[in-house]
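Below you'll find the structures, each written out as structure tokens.
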Structure I
């Protein structure tokens, strides 16, 4: 470990304090380290060196999703430390700082590769990338989003509803699960299509291979909106076409080698699966 970069959420004082402490600890171990708050105008936020060994993000999943695009194309591993609420991406907020540092210095962690999404807007010739999900939402002036869905060249169905979510397995525990989608094992090579408040009970979540191209053709006469991971709000013209497929960039997600900790143990902890409600 030679070079570490740290991003923190400036709205969380404990995250800023931890960033300062980590920076000092790494320097004492002769590790090149610098830190910055998310979305600042500093060079430390705007540019992460390509030879950085590890990016540490201090905040919640929202902070993680803001920070990750800074390094996604550089294939830099990312460790999320949770100072937010649920924290599926930034899950390691429950261990002492000294233990966290020891895991990092000892290299006692693994790196999981997670699929990400790309959305190509034909009208504007623009690409948008997402770790969790790409969503389409109706405009404020429209009662329903009206979209034809194709898997490659095969017609799936026409959706009328408030919106539509295309999520990765990583994103299946985010917006998609609250809209009625299934939780997906992160090792699956698949994407999930989840309607948001569909007008028909026949419109159900659908899982497709991540080698498939999902084509969305708007049948609306009013504009509508696209979001990538809840950001990059884009207003699209009526009759727009969007092509969604697996991105060439993989998220390299760092997992500390904590005995007994895995995807399913985190699910039980975060979603309280199997717990009995207190009377």
Structure II
């Protein structure tokens, strides 16, 4: 949504991009927004009728069970190195156990660059440095007044501090984005003013006294802070020189939402049907 008139052009650009990608969208006036969400103040907004929420733990559990039907899930194992021998990949784990496979997909998130460096004979020039963007989330300890996900316009570092809810209808705000040098998940409560200023720009009845620290997360970035958005990169042999290897990098938000589409693109590049 555009909370200021000078944001209208940016909002319209997002709308046209969504329509070009086949997403069913409606552009709403502030009067029509009030019908859907009476506590939201804005100039105009894009309404996505097919957006929703899922339970992430249940989704991951379902994927794990699907994998187990035809293969194996190996947990708490670190890749020491991998090499291609006679057309297949040989993986050595930190336990010194070995895994042989015909296809290899590096989908290791924050560790994609490190894992790529452990694959023998991979061509590295297109493997990008991974940077860490830390995001905070605050929980709102009062009844959730919203019926929809509420997104302000994205900024140069991410999607902006939006209002979302979980399956139990608990209301959360986040994430912000701050590039950090290491992977650590401490909560910086000095972010409170940043959150309050953002939320009150679009929520009429926001009461900051109900906002409490919830959790943090770290997103994988392949652009530096302030350099703008990035697209997902799904690299194959044309990029890194090894057949039957897919390297995923820059899988930032909405990577989880896009995970099945990313998987479909990966197996298409591998020629698996």
Structure III
């Protein structure tokens, strides 16, 4: 169990690695890249040169209550990832948070590794909300994409949607809100399409400082220096490239704190800085 923690303005931020699957060839995860392309970024790979992203989500505690940004991979086992299972509930308990303490679950998008703990089986095996008091929220464009058939996504994503999201919708427990709106006081959706058509980050402000929970805008810190690289899960790679370029330019300008769930704990919170050519990732190193 790995958690990064940061006291930031009026908020406490905890980055939780729900799971970490086995390493894979980075050139498979990033089609079109070569082993030589990865040489300048070897610090973000395993000793054997594998790509091993965290499957993470974030907990925010602040004036608006207790908010979970995405819901991890779930209890598992997840066959697509070698039967991996998540540790989110154990991690929350270590932070003194029970499922009933969570006031809102805000989905950035509905890929399988972001919705896994949304529903869990009850005693009869029926899916029920894992966070019984929480308001579950998704953006309108993302909901339209998935409820309309999610063209172009692989079967494991569809299976997770059917298991973890459709029961929420059927029970009337999933709120669909306008893109760019504020699902919780002090938190605003920020559209950044690419990974999915309705993919959004979440903006938070505190005392004049800004943070952006950027979800799957990037899957590896190497993408900050190489923003034209696209992860194989991106539904619209070109839109993703445009989103990265726009977000990096804006966040480097106004010193926005960025949070990425797939970056390793200790490097999941940080800043985009201008480099001689393009940008670089400067992590806070907040691992606990």
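No lab work stands behind these numbers, since they all come straight from the coordinates. Quick caveat, the model's predicted, so the values are computed rather than measured.
If Kirkwood radius over Cα pairs in Å is calculated from each of I, II, III, which structure is the one that comes out at 21.1?
Structure II accounts for this read-out.
One of I, II, III was used to calculate Cα extents along the principal axes in Å, for residues 31-78 alone, giving 46, 29, 22; which?
For Cα extents along the principal axes in Å, for residues 31-78 alone, the value 46, 29, 22 is produced by structure III.
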